[in-house]
1. Compare mean count of other Cβ atoms within 10 Å over residues 43-50 across structures I, II and report the one with the greatest value.
2. So distance in nm of label points 7 Å out along Cα→Cβ at positions 59 and 291, computed for just one structure, reads 5.5; which one of I, II is that?
3. For which of the structures I, II does the calculation of FRET efficiency 1/(1 + (r/R0)^6) of positions 363 and 427 (r between Cβ atoms, R0 = 25 Å, to 0.05) return 0.95?
4. On distance in nm of label points 7 Å out along Cα→Cβ at positions 371 and 411, which of the structures labelled I, II is highest?
5. Can you tell which of I, II yields 13.1 when mean count of other Cβ atoms within 10 Å over residues 283-290 is derived from it?
6. Of the structures labelled I, II, one was used to calculate mean count of other Cβ atoms within 10 Å over residues 99-106, giving 13.8. Name it.
7. Which structure, out of I, II, was helix-only ellipticity at 222 nm (-39500 (n - 2.57) for each DSSP H run of 4 or more, over all residues; to 500) derived from, given a value of -6000?
8. Assuming 4.5 is mean projected area of the Cα convex hull in nm², for residues 355-402 alone as calculated from a single structure, say which of I, II it is.
Structure I
């Protein structure tokens, strides 16, 4: 498990290391600079490079100046370019410039970036919160178009360290050497597209400092699968691994129900039952005979008012029995937005004692329920962004457009700050699906780093719902189930493209790849 810090958390770790634990700031800066120099030395050719270090006047500039001095001592041709007024430099930056000058490293105030083969970007660090404009924006443009290999110190200048947002203009690095802990802005889009290869350098932050700050966001790696995945019990039966009810599919759509149910079984759920339209019976029984089946024919809401009421009452009693049978409910994939789909969702919304995962059409129907004033926000704080509050047993898995419908915000506004957008909904766990899916329970964040664009195919989201639902059935808490499900879902695509191309992957291939990944 890897911690991922926002800008404030990273600064706090730095501050605790220096002011509470007592590690001198200059020591940390030297180690940061050595790690950057090591990055350059790994690809630079002695005698063939001309290196420009572009420095701002803060400590990020000090990191760059020290790196330039180290590379000069290694025999490279290095010049340190200052942007800004030297008299306003931080104390550490002034000391680094003094050392560089004492060692005859050239310190200059103008340069042509196109004349250099390597450029070290040390203009702005993680503290940048305003847009880059004017002279600095022009330097960003010159550096990006120089043709040089670009190495950024801690984060590419112009990227918001907490959100990944481009602050007007940003350096597009080939390498980013980030110090001590990975930053959210290097993981989230669009920042990750500017970071190039990210190297997390150990510069001496004590574990105690990281533990005290306890960054909210984490990410998983392969080593976490066997630690987190629920263990099978030696003496057990199908009832030991949960009963998943998949309420999915409609008269014209059967695939979503199949994918969600098959994925729940593949993840280890002991029993899976599909509640769906009668039209889907033949396909489901032929392709997933392991699943139990309960169907409706769509006439339950037709006829005279009196007849319809009677049929709805009968159907409602049967639905209540199905819900009582389940230990986990998945509702929404391919469900449509008919009257019967609306009825199914509203009944699922009354559940309080078992996990309920809402996806796809279930989310679109939920958006209509919210418009009616259900589930008002509970947080009345003036600075709260919360829009509505759902019971804690619910887990929502919207993509950006579905999230937009739920919270009545533009997609672009949501994309600008994915972690903040997760705060619009409280109570429920949220898995906000994007190229970097983020899972939130209101306090913790999981930022997914697995996967690729091979997953951009119909049915992929239905399988993710089934995967998460299967983990819920095994007893995993909602936040952990969503996080691990998202990670494994992405990992299947990584495994697939090792052997084949990105374009050919189908949703059914996810199910096949899972066989090789799960314990």
Structure II
């Protein structure tokens, strides 16, 4: 069968794109290498989840899918999906949306014009987006309504220009949030409840959040967490125009000629290989796997990979640096109220003296005890024995974790390529990750770390600790930038519509398109921009 469109990856971008194309009447093949993931698949013993994968994970990929990670000093490591250097995004129907925390931030207007506002630091590839906030704002609103976002409409409107309120009120403030609110008031900082892709009240025929302690890293046990897995993909399937294949790996994109994609070849769950044709191919596999597929689809006309005409494919890899400060309140402050994050400030997103950009700070989602034990204990406290147990009993009910992403300054040498010698279970060259964050990102992260400590000090905590930012590659769960959009083919991979330059029917619709990644969680921007890309395809008829 020949389809009108093949979409590779059923995550945040691919799910939105599938819904719009299928609802327009197009015959769509949506291919996902992961499984359907629900709460029934969880191992809720705290040891195996997407936030703590050391002992095994609850999302793909499985065995036989390594990557190569190169440290800043040039040492190469073969890493598995459960190891930190892998920089794993969840691979499932919905991508990371079944297990994310669901922070639903818009980027700020200045996030789209960073180079114009701040200039281009030496050694960086900082650039403006080819679109503006005003162009993306209607699509932000479409996603907020159609997927579902709870938020503090009045206070958020003081930060972002917005035409209408959120669909739902914000989640309830926790005891920790109230404690931090008093401190922020004393500092004169503007705060509000972070917007979340979580039902604070029943919405879209699904219940409200129950406030459980298993949120980020886990699927929702009542289906109150909103993502493409339970909104846009079901919409696509309901049309009868979308076929979803799971546990299916796309091996390469096939070309009809130098300017026309013909379709894809994939391996299905039963190990059989198939070739399928389509008038349009859209890659939505995240900012590591999307360039990997384009590299592995090289042809004689495109010997260095599809879309690599300018040498920018795979470059400008960004995640987010997360400066983090931890404090102990004088009295227990843990109330067990999920999802946990309930207060934030964007006071320092822009306009900081001698800093390029800035970031957001918020309290953290509920932290599992095992994660506190492994990652957040002070360095001098032993990790075993009576002293460790006594500290844990005292500290866990009292600790406050303030963190948030910063504006990463893109670096052309932070990149995804494919490895010449390491292959996966399908015989394909694996992704090779190399580079490090730009020094300006480290400077900004250090500045935000000091602001996090300032907030804790104003709250009157007993002690503060944390880890100063390092210069390692930032490519974690907020991956972006490796197929950046632009009007000039010499400095970008796709045009402003997500179409790969010089290939008429090959598009990208995921975080790879981001020129910069904002000082916020990017999933709402991925969905909104994919909505814009898909709507444009429907409007133009290609």
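1. Comparing I, II, the top value of mean count of other Cβ atoms within 10 Å over residues 43-50 belongs to II.
2. On the way: I: 5.5; II: 2.1.
Value 5.5 for distance in nm of label points 7 Å out along Cα→Cβ at positions 59 and 291 corresponds to I out of I, II.
3. Values: I: 0.95; II: 0.05.
Answer for the origin of the read-out: I.
4. II
5. Derived from I, not from the others.
6. That value comes from structure I.
7. On the way: I: -12000; II: -6000.
Working through the options, I get structure II.
8. II
Read-outs throughout are calculated quantities, based only on the coordinates presented, and are distinct from any laboratory measurement. Values in this document were obtained by computation on a predicted structure and should not be read as measured data. Cβ atoms are built from the backbone, for glycine too; each structure is taken alone.
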